[in-house]
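Following this line, the structures themselves.
All of the numbers you see were taken from the coordinates with simple rules; none came from a lab. In this text the structure is predicted, and so the values were computed from the model without any measurement. Cβ atoms are built from the backbone, for glycine too; each structure is taken alone.
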Structure I
Amino acid sequence: MKALTFELHLLEPLLVARLGGGDPNSVIGFEFIPGSTIRGMVIALYAKLNTPNASNSTFRRLFLDGSVRFLNAYPKIQSKRALPTPLSWRLEKDKDEPILDFAVETVKRDVQWQKVKQPFCNTWISDDDGCKAQLCSPHHQIDIHTARENRQRTTKDESTVFRYEAIAPAQTFSGVILAEQEEDLQILKQWLPAGGVVCLGGSRLAGYGKTRLDQVKIQDEWQEYTPVGDEAECIIVTLLSDALIRDPQTGANVVTLEPLLGQAHKEAFIETRIVSGFNRKWNLPLPQTQAIRAGSVFVYLRQPEMLARLQDLMNAGIGERRAEGFGRIAINWHTVAEITPVKGTRVASPLPFTLEDETIKSLARQMVDRMIREQLDQELISVVNRFRITHPPKNAQLSRIRIVARQALSHNDPTIIIKHLEGMKKTAKDQLQSARIGNESLYGWLRTRAGNVSGIWQLIKVDQKPEVGGIKAELTDALALEYTVLLIERVLRKAQKEALQ
């Protein structure tokens, strides 16, 4: 399949609003760049040299009739375009691995399962013939803005505070444009100059949307996905983008592929969302429509004619608004029952420059410090969930240790915790010796943590340290002490709450 591929490096936060934010004073953006936004960007570049005209046959072929399909731009992982995580993937509760694919493996009813939280993945077969998946979540940032009628005067009744949750800058997304004719890709390529800066999304005058194009090229043998696993007994269809399927009998949007395939699915793992859009020409929103969410999985009985039908649909897409990237599907992409996850917390792309000014360097250090703390905070939550104290001591004693841990942090001296443990009365010390956390006593666990604060990095791991302008985040001794204290404090607090239930 011929495709025009390119990279989008976010120089500013990107805000493409999605429905369902809840609070009317909040705008929450997508975790990817929709194909409709990509198409709007290309039309804007086209309009600099030509007058858009819907009656023009070339314009209609390039942008309107579906001959050219602008796919969603997804995060780039390991030099590849990531794909939505299948909704059939499950993890055992409070465990990080392995992932079981319920579309392949029979559900174990006696185990509590949870969905994989990261929205994107990249799959491959490792050297030991096992299936691995790199998981990632694009990083978001929250900004608070104030709107008032008179910008020169601040009054209580005339001001409104609202919040934007946008995709953070310094991240890379991989975009794809498909066309039935290679000449169309050549035409589009000339409007996408490598190194050029374009604007995407909304609130552009408020410092959002500036993006750099890079790696613009036409690929002759482009593949949207690479199958992992052996030939499946069933047919597994996975949505690689949201799909709009309409029932021809009622005209209503449905959450099944039966109107297209003429056969009901045997099993399905489905989520939906309301999609809309915005027409800048009319300055009006588009109608709201129910869509089957990307990552939804449908399982069908294996039939040769069904497989042939799906192969045709895979190239063209299914449903409505295919020119905007809707309706992309994969057939038997994942047929492995067990997957080993390799978790990623964000999609980073260090900005290609170095900083010289000391003031700017100081700001960059603050930025990377905040970035790495966000990663550590997320990891800390999963680590705390893995620990459980059995036969805990009284809550009053746990509260006292929590206070001592905070004192150790404020004085930058972890030996304060050790001195407290050694100075405890025999009754209190015996309670800590009796309490168990994993395979060791709570007393020994606390001493180990306080005696070797750098050991926290064996529990809380960072896959990729953030970097901005040559300034890279560091895991310092002070940070190790801080997160050691946080781990102790939260594990003990968790035990106190469980004792009250």
Structure II
Amino acid sequence: MKRTLLSSVTSLIVALLLLGCFGTSVSAQEWKQIPIPKLPEFKPPKPKRIQLSNGMVIFLQEDHELPLIDGSARIRGGEHRVPAAKAGMMDVYGEVWRTGGTKTETGDQLDDFLEQRAAKVETGGLGDSTTIGFSCLKEDFADVFRVFDDVLRSPEFRADKIEIAKKAGYDAISRRNDEAGQIAGREAAKLVYGKDSPYARVPEYATIAAITRQDLIDWHAKYVHPSNIIFGIVGDFDTAQMEAKLRAAFESWPAGTPVKNEVFAPHPAAPGYYLVEKTDVNQSNVQMVALGTTKKNPDYYAITVFNEAFGGGFSSRLFSDVRTTKGLAYAVGGGIGTGWDHDGMIRMMVMTKSPTTFESITAIDDDIAALGKSPISDSEIGHAKDAILNGFVFRLDSPSKILQEQMAYEFYGYPLDFLETFQEKIGKVTKEDVARVAAKYLHPDQLAVLVVGNASEFDKAPASLGAVHKIDITIPAPLPGIVPQQ
């Protein structure tokens, strides 16, 4: 079968080459007449959803391609809920939850046990949640699940591992101004949400130093309960048998107090220019930002199409104009950000050499302003929809990816058919819809324009543009006894 297919393809290629050699060719207009088949209806296999009596939600997704089983639990509550005085605690918690071992085995002992089985159990901390997952061969599931369950419910948070994690935190702080791109992303978030917002604040030496073992124990006791857990498992198993095993493991676990979603009000900076001086670079990182919206907004689908057409790919307007036509940028793009549980960021970004910094900013401003007279065309919308829908299939090309997507919908309170309706709703977006969201959300005079670069090499003196707010990114000195790696 494979040889026959290969032979057919080879024959076709040879025929096409011969046609070219002997003067027979297809004109540029003729190839445009080749019909493009409609994408087949996309119906991904749905995982089975189970809700235990204690509130834990479980998704089961069979996948028999390989003899593997992977599981992951997402627990409500993350860095956004950490007190400002202990910012960075989730990084420490997320690491030591696993490396600190359990009440019966150290983290090093667990490492040895899992390595012998080519398996892993990993933990982590995020902004809105914490995670714990495992991966193993089907034949080792019982042994690895035992470790996973023990780490999930009975972590020890050993003091020596806490110190190692805190040292890593100190080192990260000491290096956070090394990369211009990292600075731009961090400071842009502060401009949109406010420097003290849980969505934007960063750890300092003092906040990491303030974290104690008792903080980690208390956090675990408060948040890690079935009523706050969404657990997904994918792999080579029988759904009915796996459901029985998980019910036996978790059904009797006390529910605990459920955590309600909490959204923190933004405190955006005023529109204008903001400068971070970085004299050791010869290019500028620019981010033009404002407050966006969420995926629950009915405008989400029109925004998605607009983003792709205006700043999302190699054929987008920003790329075609700023990079291809004007040759101003190494990278350029952006759009109207849509967050899961809070407003995302409107963000237009460009990386350019220092002497074309403000020329690049002006080019993006001009492209935004031109949307009024020259809205995104039907042709551009068609290309954008094709890119989105074709990419959508690859984004969900495995049972594991589909499972993670379903878990996200459950976590953030989205309809569980969000996946199935996406294609249809993207397909219904019109030129008028795209023009409307562009006019509604994008206003150059409402953007905070952040520039990270060497001002002495800019094409204009920043002060010539009006008031420029300089941002101080100096890292506070370490506390006594803290010696970060340099």
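Points to keep in mind about this one:
- Computed 219 for volume of the Cα convex hull per residue in Å³ - originating structure among I, II: I
- Identity of the structure behind 68, 50, 49 (criterion: Cα extents along the principal axes in Å, for residues 80-271 alone, calculated), options I, II: I
- Entry that produces -9000 once helix-only ellipticity at 222 nm (-39500 (n - 2.57) for each DSSP H run of 4 or more, over all residues; to 500) is calculated, selected from I, II: I
- Read-out FRET efficiency 1/(1 + (r/R0)^6) of positions 136 and 376 (r between Cβ atoms, R0 = 35 Å, to 0.05), computed value 1.00, structure in I, II: I
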